[in-house]
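No value in this document is a laboratory result; all are computed from the given coordinates. No experiment lies behind these values; they were computed from the predicted model shown.
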Structure P
């Protein structure tokens, strides 16, 4: 499964790898760390080539090795993810041995991903969608800025209709309209539109923005919300 994700659990990230939890704009599976890099390497074919941790009967947990430390991995087939569930030093015969550590985590119900881990995945995915939409909206407005007086329209990510127009007068007027429904006819969350307009405002800064109910070259459609940004001519 070459498209499998590779991720550490939040517990493993914080306490075993001792890495602070970053903001949701960071994919935990892409963090620069030797254990996560090794997890990415083996994820497409995991658990092939890995040995089981026999002290845990169910689910099947497999070993990962770097130097004198061991990792515990679990393949979440339902969500297409290989999880790094724990990392600990291998000390054979010690009560603090890695495999004893993993078993104790399992017995305490703390080894596998929790609802917080799945919530983190959804938050990262939602932010990635927002970021892509925001980038495409700014690109659309940049096209309008390059050709004042010409209206540009585009379905952002093939999902959200947008149009942009720049009018040159004493100031530079940047008009932008977003649909309140997506291309499937579903209502778009108001806060998502607000985030997109905020990203555009930051992209155009310094700029003064206001909501409008008109459009300089024609009517506003019933499904559109409009923002006007005014700034000094460039």
Structure Q
């Protein structure tokens, strides 16, 4: 994935604050790395509210330049060993809707293990392709339409359900401490009330086994087995 893939994105795409992910950052974190930091709004909030050093990695040069004015250190480029980040140095590494943009997110999790300090944590937000809005459009309308952002963002290379997310982290040697559904929403465009009533009825009949279909993303908190 290169910088050219993102030059057509609206500036708002790189400035989402992701405040809903703030509670997942460990209280003990003193140095954090945000992968795909955009213009640095998430890290800036952490620096303003907590005693923390924040680094960022961002592939889009124009966004990285802005982030560099807010964070302690910003690397322009992809998240790979060639970027020269210090190993065993970060208490927390954050992927806020980033892993799905990678050809091999598993390799990113492998690399993250090298950068984590002992006892370090990975925090990630990952879109849920099993959301009722996507299934409604696919199952009842036969449509799978990419958009500028959202669940079917045209720059997404990988798609995940909750179980896929859990499997990926486990396969890469992580122990998941927490998986939470976040951003319960009605889709883009919004689904009508009848569809939501049908979903809620079906979920009730299935004793809540379809709860995951209501969340846009899942927030993950995980540690490596070596640091537990």
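Given that helix-only ellipticity at 222 nm (-39500 (n - 2.57) for each DSSP H run of 4 or more, over all residues; to 500), derived from a single structure, equals -9500, which label among P, Q identifies that structure?
Details: P: -9500; Q: -7500.
Source structure: P.
Which structure, out of P, Q, was Rg and Dmax of the Cα atoms in Å derived from, given a value of 24.8, 80?
Details: P: 24.8, 80; Q: 17.9, 52.
Of the structures listed, the value fits P.
From P, Q, which structure was relative contact order in percent (Cα under 8 Å, 6 or more apart) = 19 calculated on?
Numbers: P: 13; Q: 19.
Corresponding structure: Q.
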